[in-house]
1. Figure out for me which of the structures I, II, III the number 3, 16, 30, 27, 17, 6, 1 belongs to, where P(r) over Cα pairs in 5 Å bins from 0, in percent was derived from the coordinates.
2. Between I, II, III, which one scores greatest on relative contact order in percent (Cα under 8 Å, 6 or more apart)?
3. Comparing distance in nm of label points 7 Å out along Cα→Cβ at positions 36 and 68 across I, II, III, which is largest?
4. Taking mean count of other Cβ atoms within 10 Å over residues 28-35 as the criterion, which structure among I, II, III has the greatest value?
5. Have a look at I, II, III and say which one yields -12500 for helix-only ellipticity at 222 nm (-39500 (n - 2.57) for each DSSP H run of 4 or more, over all residues; to 500), as calculated.
Structure I
Amino acid sequence: MIERDEVLHVARLARLALSDEEIEPMARELSAVLDHVAKIGELSLDDVAPTLHVVEVTGALRPDEPRPSLPREVAFEQAPEVGDEGFLVPSPQA
């Protein structure tokens, strides 16, 4: 199982605040994920073609072609707060 310091380091990188009660369960969960990744690493995947999706997806994407967008005024009419140059959003909590 991964150590407490490693859990805290990953939490810090993910900007998560973990309580003392959450650290031990998180260590177990992260260890389980790493165990699964290690099992996958043991498999012989030489004959497996790379994939983008688990199941075959057809026709899900339209061609990427330029087209007119929503007029700025219409978008701003529907926004809760608007500034001179665009939408106003709350500042992230520190």
Structure II
Amino acid sequence: MPTLSMFFGIIIRMYYAPKEHNPPHIHIYYQDFTAVINITNCELLEGELPSRQSRLVLAWIEIHKDELLADWKLCQNGEKPFAIDPLK
């Protein structure tokens, strides 16, 4: 699972395998926390994050939503996604 971005100790990853289950989502890792967040509506699908890190990730998703959805399409075709700029 490639890393799309890293910022403030947060790692964002996306599986790339044909027919990865919908909805489009990313996997987030922060210390001992893990979460899965829907890209299209920013809904938490699994896991948990501390509130500060959750706010940072949600802001990052809003800024990079188009890039994330483009990466999702690549992943659906079994292609490696592109890295996305971190939150600064």
Structure III
Amino acid sequence: MMPSTSEMLFILAVFILFFGIERLPKLARSLGMAKGEFQKGIADSRTSTEEDLDRAGKTERAELAEKAEDAGIEIEGKSPDEVKEELNQEE
């Protein structure tokens, strides 16, 4: 059910009373930015979920560790970049 014009004017008047006329643009801007961040977070979570499903639910590090183990590379004390470099050298 959509609010009528008079209800919308009443809501606007209440906002003006609570926040003041000069704060309304800042409030609207911050609400818009929050909405954008929320939508960006949802899009990122969908992307990472699809990538995880492609890796059979494993994280990128777990998949890297499994590949290194299969290749016989010791990963203890190494950064993921160092492990990737050693895997590339093995291939």
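1. Numbers: I: 2, 8, 10, 9, 8, 9, 12, 14, 13, 10, 4, 0; II: 3, 16, 30, 27, 17, 6, 1; III: 2, 11, 12, 10, 10, 8, 7, 6, 6, 6, 6, 6, 6, 3, 0.
The read-out comes from structure II.
2. Evaluating relative contact order in percent (Cα under 8 Å, 6 or more apart) on every structure, the highest lands on II.
3. I
4. On the way: I: 12.6; II: 15.5; III: 10.1.
Checked I, II, III; max of mean count of other Cβ atoms within 10 Å over residues 28-35 sits with II.
5. I
Every number here is computed from the coordinates shown, using simple stated rules; none is lab data. Nothing here was measured: the structure is a model prediction, and the numbers come from that model. Cβ atoms are built from the backbone, for glycine too; each structure is taken alone.
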